[in-house]
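The following blocks contain the structures, represented as structure tokens.
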Structure P
Amino acid sequence: MHKKSHELKKIARERIRKRIRIKISGTAERPRVHVFKSNRFIYLQAVDDVNGKVLATASSHEKEFRAKDKNKNVKNLKASQLLGEMMAKRLKDMKLDKIVFDRGIYPYHGRVKAVAEGIRKGGLVF
């Protein structure tokens, strides 16, 4: 019996995610910032894996983000960098200055890279 292509894709993505998660883990002092891209928006979460808690979130879906992004395009590189800067500010407010970046299943390229650069521009080290 053959598996459908979307099932195979799901299995492959899960394999990539597990491979990355073996190597990286977040703590309360140095949280893991996870990136998720849907077809319309980008979501970021700062996670403390030791205690299993989400410390901070940011997404291109929020009103605060839309107020900052004048051109209303939530999918371009400039918007991704702005989102990274927003996340960096939230973590700085929590007195955190180091993170672990988790690209998820996505290559470190394009919008994911722009988010990482935005976080670095915001003053966080990783």
Structure Q
Amino acid sequence: MMTKSHPIHVYDERTVASAVLEATVVTRQAGFSPIAVQQVATVTSELARNIIKYAGRGQVKLEPIEKDGRLGILVVASDRGPGIEDIDQAMAEHYSSGGTLGLGLSGAKRMMDDFVVTSQPGEGTRVEALKWR
């Protein structure tokens, strides 16, 4: 069983790169396929960049999950930013509050096996994205 990783404090591009590297290493060491490793790294990158863009700072943590003999990696991204007013709208294809293509959260959800966003306006956002091996 893998050990839990420490939270990676995200506040600039360098720390986003550290989070992506950690996701790549942890997922690869857990024996995930190269495609799954890339998916977890991509989702970690998206979530970490959203932290910077919308909250300024936050943290990403990668946690091993074992259930019924299956191994998974849980990516938890959290911040104390402005929060998301309408999660359903934010998860919709092509919706963007930041002038982008609007594929970030919906695309990240498609790459993972489980994806939960919780947010309180004015208090922050937490995303839990799980990939099973």
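Where a number appears in this text, it was derived from the coordinates with a stated rule and is not lab data. Owing to the predicted nature of the structure, the values given are computational and were not obtained by experimental measurement. Cβ atoms are built from the backbone, for glycine too; each structure is taken alone.
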**Request:** Using the calculated result 1.9 for distance in nm of label points 7 Å out along Cα→Cβ at positions 33 and 65, pick out the matching structure from P, Q.
**Result:** Q
**Request:** Consider the structures P, Q: one of them gives 38, 27, 23 for Cα extents along the principal axes in Å as calculated from the coordinates. Say which.
**Result:** Q
**Label whose coordinates, when helix-only ellipticity at 222 nm (-39500 (n - 2.57) for each DSSP H run of 4 or more, over all residues; to 500) is calculated, return -11000 (choices P, Q)** = Q
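Have a look at P, Q and say which one yields 11.0 for Kirkwood radius over Cα pairs in Å, for residues 41-80 alone, as calculated. Walk me through the numbers before you get to the answer.
Values: P: 11.2; Q: 11.0.
Structure of origin is Q.
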**Fill in**
If you rank structures P, Q by distance in nm of label points 7 Å out along Cα→Cβ at positions 73 and 89, the highest one is Q
